[in-house]
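Just below sit the structures, each encoded as structure tokens.
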Structure I
Amino acid sequence: MAKKLVIVESPAKARTIGYILGSDYVVRATLGHIMDLPENTFGVDLESFTPEYIILPGKKKIVSYLKKLAENSETIYIATDEDREGEAIAWHTANVINKNIEEVERVAFHEITKPAVLESFQKPRKIDMNLVSAQQTRRILDRIVGYTLSPLLGKNLSAGRVQSVALQLIVTREKEIQNFIPQPYWIIKVVVNHCGKLFQMQLVSVNNEKIQAPGIMDKEKVEQYMKEIKNLQQIVVSDVTRITRNTGPYPPFITSSLQQEASIKLGFTSSKTMLIAQQLYEGIPIEKKTPVGLITYMRTDSPSVSKIAQHQAAKFIQETFGSECVAEKPPHYAARISSAQEAHEAIRPTHINFTPDYLKKHLTRDQFLLYKMIWERFIASQMKPAIIETMTVKAIAGKYEFEAFKSKIVFDGFTKLWNIKIDEGEKDIPDDIIKTTALELMDVKAEEKKTNPPPRYTEASLIKTLEKFGIGRPSTYAPTISTLIKRKYVRKEKRVFIPEKLGMIVSEILSKYFPDVINVQFTAEMEKQLDEIAEGKKDGVIVLKEFYENFKPSLDKAAAEMNTGIKTMSREKDSIVEKIEKNCPKCGKPLIIRISKYGKFIGCTGFPKCRYTEKIKNNDYHSSH
């Protein structure tokens with residue numbers, strides 16, 4: 001009897017789903033993408049913007065095998081991941097097994113658990129061509145940018161649409177740091193005594209004029225204030241306030257916040273985080289070596305949580321931490337961007353009772369650390385807010401006003417599970433201080449500090465910035481960062497990104513010739529248009545046409561100014577940056593400035609026949625031939 005064929009991306013996912021569905025189903029994997037644009041040719045018709053897809057090298061045997069299975073199967077289900085990338089893989093898979101979208105069933109689930117998988121197979125849908133179109137438009141867009149800009153830069157160099165914006169952010173920040181001039185400033189503090197208890201208060205205003213952050217910039221004023229404060233007879237408390245405030249839990253993880261937190265707390269790269277999360281999602285052998293999907297889908301920008309999961313979490317919290325920690329009503333978390341489309345739910349554990357301690361023996365160290373973080377973050381997100389009490393004391397002496405505060409957590413709430421840092425302030429402020437209390441002046445001191453340049457980007461802060469500006473989507477953060485490092489445009493030192501000389505040069509060229517394309521606003525706007533294509537509101541071909549009409553003039557200008565055509569440049573070892581008014585002493589042809597992975601140098605336009613080069617140093621030319 002013919003069986004039902006299920007096609008997924010990975011063998012691990014196939015094993016987990018196969019166990020859930022049983023022997024009536026044959027579950028096989030494509031091992032990722034099965035079709036793509038060709039590697040060595042452009043692969044896009046720039047008149048119709050039709051892509052030329054080919055079966056990827058090494059996938060022909062898989063395709064042949066899947067075709068045979070499809071011919072002998074009564075029903076074909078494609079169960080690739082629930083996002084645009086997964087939808088495109090589903091469409092390509094249907095094409096290679098010679099089936100149209102009406103002949104295959106598309107099933108998608110947010111978690112690989114028995115209830116979720118069985119429900120999805122009871123309610124299959126058809127492949128969503130709007131999602132396919134959005135992914136295809138992104139792929140063609142990136143191919144146009146990458147394939148046309150990269151030759152301008154030279155062999156082994158590349159320019160990508162999102163990658164170039166990320167590089168520009170890192171380079172711009174580095175220039176800000178290099179150009180930054182530290183400025184000294186001072187903070188004046190007094191040490192006061194109340195009934196034998198010493199604590200510090202900070203000068204906050206003079207003559208009712210508030211001292212602006214970061215502090216007092218004038219050294220002469222500091223010396224004057226210090227002298228006058230030392231002669232004060234008495235400092236009197238003018239006000240005491242006590243305020244309690246609720247600090248709500250953080251939302252459960254989405255892709256970007258998971259990558260950020262894993263970078264900060266675990267030191268994981270975004271690529272490593274996603275690799276381990278994929279393993280947890282696709283299934284880990286647990287009891288009786290049965291594979292179980294442990295987390296929900298890890299590529300998502302939606303923090304929402306299903307009602308079932310919220311109910312399970314509330315029950316667990318009540319049984320473990322007590323009813324006082326259960327949120328009064330299930331919390332609602334809104335997406336940071338209005339078009340959160342990659343999946344329908346936050347990253348959370350699929351089985352609440354699978355605590356990290358229970359799973360520890362079944363997981364590798366890295367799997368355990370990431371799972372623990374996901375599990376704790378989700379449970380904490382469903383708990384009551386913490387309550388923080390802050391006591392603020394103000395005191396005056398003549399024209400000077402001082403202030404101090406102390407804070408403490410008076411109700412743990414979600415912090416029982418998810419630690420937060422609070423500024424505790426001056427912990428030694430006595431609780432019995434009241435208005436009109438006289439304080440004894442014990443000491444006056446001025447702390448000299450210097451303004452700091454903006455910090456270099458870490459992996460966490462770069463992802464946060466890309467997300468803030470709406471650049472890229474959950475599936476793009478990790479590969480974008482990996483490409484920058486792989487191309488040696490940037491390096492990581494002590495977790496921060498430092499642009500290499502090559503990265504600075506590449507960013508400079510792209511900014512010079514393509515300022516309207518390689519920028520934050522344009523890239524964010526393009527993401528919105530891709531979202532609209534996914535929603536069926538825009539046509540992908542029209543979006544590509546409008547983009548290319550605006551992009552082509554800049555491309556032609558760049559190629560012309562570099563005194564060569566793109567086809568010629570793609571065959572050359574190094575790229576042309578700019579012309580110089582000097583001819584080659586060896587063959588007489590014009591000299592030009594090129595770049596290689598080692599930086600700029602002067603070369604002959606007669607290359608490869610003429611290999612004359614000169615070094616560039618302090619605007620002088622030093623022959624090397």
Structure II
Amino acid sequence: MTYARIFLLSATLLALPSGAHAQTPSLLTAMTPDGVAHYDHIRAEADYVKREFMIPMRDQVKLYTVIVMKKGVANAPILLSRTPYDAKGASSRTAGQKATEILGAMDAVFIEDNYIRVYQDVRGLHGSEGDFIMNRPLRGPLNSTNTDESTDAYDTIDWLTKNTPETNGKVGVIGSSYLGFTTLMAEIEPHPALKAAVPQSPMVDGWMGDDWFHNGAFRNTNIAYTVGVTTAKGNGGSDPTGVGDDYSRYLEAGSTGDYIRHWGFDQYPFLQKIMQNAAYTPFWSQQAVDKWFATHDLSVPTLLMVSQWDQEDSYGAPAVYQAIKSRNKDAKLSLLIGPWPHSGGNHYGFKLGDIVFKGDTALEARVNYIKPFLDHYLKGSPDPKLPAAMTYATGVDQWQLSPQWPEGKPTKLYLREGFGLSFEAPNTKLATQNTHDDYVSDPSKPVPFIQRPINMNDSSQWKPWLVRDQRFVSDRPDVLVYTGPVLDKALHIMGQPMVELYAASTGSDADWIVKLIDVYPNVSPEGGQGVALMAGFELPIGIEIYRGRYVHGFDKPQALTPGKIVSYQFGLPHVNHVFLPGHRLMVQVQSSLFPLYDRNPQSFVENIFHAKASDYKKATQSVYHTPAAPSGIVLPVVN
């Protein structure tokens with residue numbers, strides 16, 4: 001090549017547009033470093049804007065925050081969620097170029113209607129600074145600092161309204177589970193810009209009936225949860241125990257405390273706190289959110305949500321609803337109950353386990369109730385005038401609106417002699433012939449909560465377990481089964497079924513599990529998705545546990561007197577369900593639900609987490625059905 005040709009080529013390259021010249025690759029050697037400092041997957045054609053900030057709190061701790069909005073948005077409301085589950089991940093579902101692609105399903109109706117969507121990591125997790133404390137208590141007896149989730153929400157909202165030019169200055173908070181807890185926290189001493197809240201399946205009282213315990217019985221699923229959330233700022237993965245049968249794994253370990261110590265999980269502070277507070281100590285009672293709302297006025301319009309088959313937090317939303325209504329019946333408050341598993345209202349709601357619904361019940365709830373509620377308070381849209389309760393009637397597949405909750409009239413369904421059920425109370429003559437039914441509960445052979453093998457970290461097992469066909473335990477000798485006659489007309493319940501169990505044990509401690517079940521006809525008619533699967537199906541409508549040692553006070557565990565009849569009263573989850581003609585009602589009673597709940601030794605020990613192998617003993621359990629001890633379930637009947 002001559003010098004003249006080289007000159008002409010150089011001149012041509014110099015004359016190219018700068019963009020074209022920039023695209024010409026440089027010659028690289030084999031040893032050129034291949035690492036890239038940063039890649040921005042958001043292309044110019046994206047329909048959204050995404051911003052990331054470290055927002056300072058009043059104590060100078062900075063919290064990682066992601067803001068997503070459609071391009072061109074102006075005068076828009078902010079919808080905030082404060083999460084322990086990675087704000088960056090919540091806003092990076094895919095690398096798509098549409099806002100609806102990077103956000104979750106529940107966000108679609110909001111982002112498409114020009115909401116500004118905000119996710120924030122709570123302090124100490126993922127991208128946020130500071131120390132993480134599980135369900136950080138409010139400032140007070142358990143928290144001597146000047147910050148809590150309420151102040152962090154206040155400071156965040158204050159910053160967002162001052163530093164987001166596109167906002168109209170109105171903020172709503174929304175979220176499920178732990179995010180439901182932080183949503184409720186934002187309503188305590190709320191920022192003036194906070195105009196509406198949607199707490200979904202919130203963690204309210206972790207001992208009474210949300211994640212950690214139910215009526216004193218510990219839920220083993222929370223061991224893996226704690227390890228996952230509190231390792232390496234939430235980035236440490238789950239526990240290392242593998243995918244084998246949890247039933248065998250927990251049984252072979254001994255007590256749940258032994259299991260925790262075997263795997264080295266006792267180094268986790270929150271698991272230590274749990275084991276040190278097995279009873280309802282001030283550690284639990286002084287951070288129960290419903291107790292706060294029972295003594296303070298609600299100033300933020302609120303739509304509480306819970307799932308009918310919520311396997312994690314069935315207690316919180318109804319408890320807060322009742323606490324607020326007991327204080328102020330005119331509070332701007334509604335309750336929504338959908339036919340979902342935990343947090344199911346945020347996903348797709350066509351089916352749950354073997355139960356198929358007529359449509360996407362979750363989308364229906366978002367479009368018909370949640371969004372109109374938020375639109376009214378955040379955008380000035382017409383008032384949807386939501387009623388006290390919006391609930392989905394399972395059995396007839398339709399949403400129903402109620403002026404009050406519960407809607408039904410308390411009507412007792414009695415356990416009767418011969419393993420029957422009746423709305424007629426036991427009579428004296430029959431009661432003297434057959435006063436009780438017995439079974440032997442053996443801690444070495446506990447009743448499984450689902451069919452084995454069990455992997456509680458498997459969402460396909462965990463999410464639908466509350467609707468699993470109960471025929472897999474109906475013929476066990478340690479499960480009592482009471483069945484009513486075939487219904488000649490529909491029976492509709494709306495509210496919270498209440499257990500009234502009169503029982504005795506030869507042991508000095510006992511667990512009592514009661515299940516309310518809808519038994520389908522044992523036929524397989526043609527047509528209908530899933531119909532054949534439902535022939536003879538035993539569908540749980542509510543399942544709950546009660547640990548006997550707490551019958552005289554949740555804060556005062558006491559040994560049971562062997563052989564003494566004791567009255568146990570506790571609630572099943574809130575429901576709206578129709579038992580159809582041709583169906584039967586069933587009640588099952590048992591003393592273990594394993595390995596979801598830790599085993600009761602059935603001999604009294606001070607702390608079950610420290611029970612020894614020799615403490616676990618068989619016991620004969622007796623359930624009574626006499627005029628003086630009329631066991632049954634009080635149903636909220638509306639017809």
Structure III
Amino acid sequence: MKPQAQMTYNRLDLLKLMYLSREGDRREGVLLRQSKGWFQVAGMGHESLAAIPLMLERDDYLFPYYRDRAMVLARGVTNAELASVYFAKLGSSSGGRQMPGHYSDRNRNIWSVPTPTGANTLPACGVAWAMKLGGEPGVVVATLGDAASRQGEFYEAISFAIERQLPIVFVVEDNNYGISTNTEKFNPFKLDVFNEKHLLQIDARHPDRVFEAVGPVIEKARNGGGPTVVIAELDRLCSHTSSDDHRVYRPHDEIDEMYDRDPILVLARELIESGELTEGEWELAKLEINEQVDREYIAAESEPDPTPDDLMTHLLDMPPIPESPPIQGGKKWRIVDALNHVFKHGLNTDESYFFFGEDIEAPKGGVFGLTADLSDEHPTRVFNSPLAEATIAGVGIGMACYGKRPVFEIQFIDFVGPAMNQITQNLATLRWRTNGQWICPMVMYAPYGAYLPGGSLWHSQANESVFAHFPGIRVVVPSTPEDATALMWTAMHSNDPTLFLIPKHMFRQQMQVPETVPPVGFGEARVRREGEDVTVVAWGNCIEQAFAAADALVDECSVEIIDLRSIQPWDKEAILDSVEKTGRLVIVQEDGRSCSVGQMIIAEIMSDIESFCYFVSAPQLVSKPDVHIGYNPILEYAALPDTDQVVAAIRHTMED
């Protein structure tokens with residue numbers, strides 16, 4: 001469904017829309033004081049920015065922030081829909097999952113507002129880049145508050161937009177306050193941090209000025225002129241939220257001065273003085289809007305609420321039916337070459353795939369060669385990124401939302417820190433928080449783990465449990481070329497995000513691949529070695545320790561080895577089936593011990609009465625202790641699980 005056609009710029013119509021926004025805010029404040037509702041964030045004083053969506057076309061995108069009620073009304077969202085959002089009803093845009101003010105509408109290209117301020121700007125760049133790469137004449141408008149202009153992601157977004165000359169307009173809504181903090185001394189535009197070439201500063205308290213000033217920069221962006229940052233000075237005529245009282249920290253004369261330049265009062269007075277509107281007509285219009293708002297909020301209050309059964313819906317889509325990966329079986333492959341082959345096949349067969357990461361273009365092809373030759377063959381879909389992990393994640397999210405299939409690289413998983421805001425707050429939550437409206441079919445892959453001397457702290461982490469903790473992301477760790485390609489092929493066809501961790505120690509090992517390479521779905525473990533006495537579960541690099549221990553104990557016991565492969569979701573049934581046979585369980589992991597996948601597996605299995613009865617001895621966890629990896633190989637290997645530790649754990653289960 002295409003977005004609704006937008007209003008044209010008519011001062012009287014815009015005044016009524018601004019008042020509709022104001023009355024909705026006022027009504028919600030009254031309802032909250034009546035204990036009907038839980039929270040409110042108002043846009044009072046920001047209504048003149050409603051002029052901006054009137055300049056957008058159907059296929060343009062709006063990335064708003066939580067004070068943009070008037071803007072989303074101007075984009076076509078109805079007051080009745082916002083009333084449903086206020087009461088967190090099942091039929092609202094989030095199904096009751098987001099706070100009021102966190103607007104979203106897939107049909108109108110209004111991206112879902114995240115609470116972390118400024119976190120919408122990098123995904124906005126992703127949409128704008130996808131538009132430009134596709135040769136489409138769209139424009140993206142992304143808004144944020146002035147306090148959010150100090151967020152690092154905002155700087156990355158502007159840098160990327162200028163670098164790529166994206167069709168995007170950033171609107172910084174400068175009301176001079178971040179909750180209670182006056183931003184005068186923090187505002188980067190008042191500190192002359194930015195090149196004025198890309199800036200436009202306006203007094204946005206009147207919609208005429210907004211329309212006249214912002215219209216040309218939107219057309220500039222649409223016509224290939226690149227981005228502009230609009231600093232829109234206006235007033236917040238209300239407290240930050242319903243949990244705040246601005247009278248505590250704002251001087252009373254400052255508040256009085258703000259109300260004197262209320263954009264609704266100013267515009268109404270101008271229209272009355274010019275004869276375009278009489279006082280009686282204005283009073284009647286306000287009365288009609290008041291009655292409309294009253295009627296629609298009463299109706300919304302009676303709408304169905306979500307039920308507890310709705311909680312788990314739209315967390316993830318059904319996984320794709322896995323297909324055999326496009327590599328030749330019956331020969332030796334290295335993981336690095338096998339994945340490169342799959343990437344090439346994807347690029348050759350589907351134009352929606354895009355690759356982006358540090359140093360991934362030729363001649364480097366990534367620091368491990370995972371993307372070798374890809375940019376030579378597909379220069380319009382394989383790109384080097386800046387040294388900016390938040391940009392990689394955020395831009396990928398936006399591209400995926402636009403309908404592309406980004407397969408983006410984090411050079412080492414250790415470097416993911418700057419991207420964690422985008423991963424945990426947008427990537428993991430987007431489908432759920434929009435009740436399935438927005439999807440994010442993105443693959444983010446990264447080299448992972450140690451057992452490769454010289455990596456030290458920031459090239460040797462195995463931290464899968466960190467990502468498995470966040471609902472809405474699938475996490476996989478293959479350990480063979482056939483599993484790596486099969487899981488990658490499945491991930492590249494998923495409608496949800498996948499974090500794909502590739503054990504570095506195994507990158508370049510030649511491994512024999514079976515004649516037929518089977519498909520692998522998410523949550524499917526693999527029995528790598530049949531056994532009768534002990535079940536050993538491992539994944540990634542630690543598969544080697546599992547095999548070495550099993551070989552060392554071949555005269556003492558029969559060890560069954562399960563390669564977990566998929567961390568989130570994980571294959572509980574495969575482990576239970578094995579433990580039912582063996583009665584003993586050893587988990588071997590490279591990650592730290594506390595709050596880990598190994599602890600999760602043991603806790604889950606032991607908490608079930610039926611599976612608890614399978615055990616003839618206590619499960620054992622062989623793990624890196626809660627310590628970092630040192631640069632000296634002596635320190636590195638002192639931290640990592642080794643064969644002797646796995647042997648000892650297996651023997652311990654046999655003794656019990």
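Which structure, out of I, II, III, was Cα extents along the principal axes in Å, for residues 216-407 alone derived from, given a value of 84, 47, 38?
Label of the originating structure: III.
To test your reading of the models, identify which of I, II, III gives 29, 19, 14 for semi-axes √(5λ) of the Cα gyration tensor in Å, for residues 392-551 alone when calculated.
III
Which of the displayed structures (I, II, III) returns the greatest value of distance in nm of label points 7 Å out along Cα→Cβ at positions 32 and 80 on calculation?
II
Each reported figure results from applying straightforward, stated rules to the coordinates on display, with no laboratory input. Being a predicted model, the structure only gives us computed values, none of them experimental. Cβ atoms are built from the backbone, for glycine too; each structure is taken alone.
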